[in-house]
Structure P
Amino acid sequence: MVDITERKQAEDELRVHVNELKRFNRAAAGRELRIIEMKKEVNEMCRRLSEAPRYPLDFEQNDRTIM
């Protein structure tokens, strides 16, 4: 009979680390999305004041040309 205790422990540790990485990625993505939203808000305020946008969001223009 083969003892698979170490393998099971390694699988459990891997599962824990994968779950931690998923949580970290969700948090990081959430922060990035909020930063983009804040930059849009600042750009909108600049537009209302007839100023140039402070934060060029080039990816928005790329998204529009793809569609």
Structure Q
Amino acid sequence: MWRAQHAKLFLSIHFNGFNGMARGVEAFVRPAAEGNINIAEDREFATRVQQAVLQAIRNRDTETKDRDVKE
């Protein structure tokens, strides 16, 4: 879908909470291997967003894990 919309950026944020054990926040960006020529900028943006979301959740749940930004 993002291709059809000519998106300049793809960011997917995940809130892990499976059975109370896999808690955390992670973000995914479009991989360089898929032709992403803006990987550095995408990672920087994703890191800022992911960290803001993580901090907001940690204000309520201090045990929430930082699961980082991934491709």
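Can you spot which of P, Q the value -9500 was calculated from, given it is helix-only ellipticity at 222 nm (-39500 (n - 2.57) for each DSSP H run of 4 or more, over all residues; to 500)? Working through the options, I get structure Q.
P, Q: which one has Cα Rg over 2.2 N^0.38 Å, as calculated, at 1.21? Show your work: numbers first, answer last.
Working: P: 2.06; Q: 1.21.
Comparing all candidates, it corresponds to Q.
Using the calculated result 10.2 for mean count of other Cβ atoms within 10 Å over residues 10-17, pick out the matching structure from P, Q. Structure P accounts for this read-out. A value of 47, 12, 7 was derived for Cα extents along the principal axes in Å, for residues 18-57 alone; which structure in P, Q was it taken from? Checking each candidate, the match is P.
Ranked by mean count of other Cβ atoms within 10 Å over residues 26-33, which of P, Q sits at the highest value? With respect to mean count of other Cβ atoms within 10 Å over residues 26-33, the highest-scoring structure among P, Q is Q.
Just so you know, all these numbers are worked out from the coordinates, no wet-lab data involved. These numbers come from a predicted model, not from an experiment. Cβ atoms are built from the backbone, for glycine too; each structure is taken alone.
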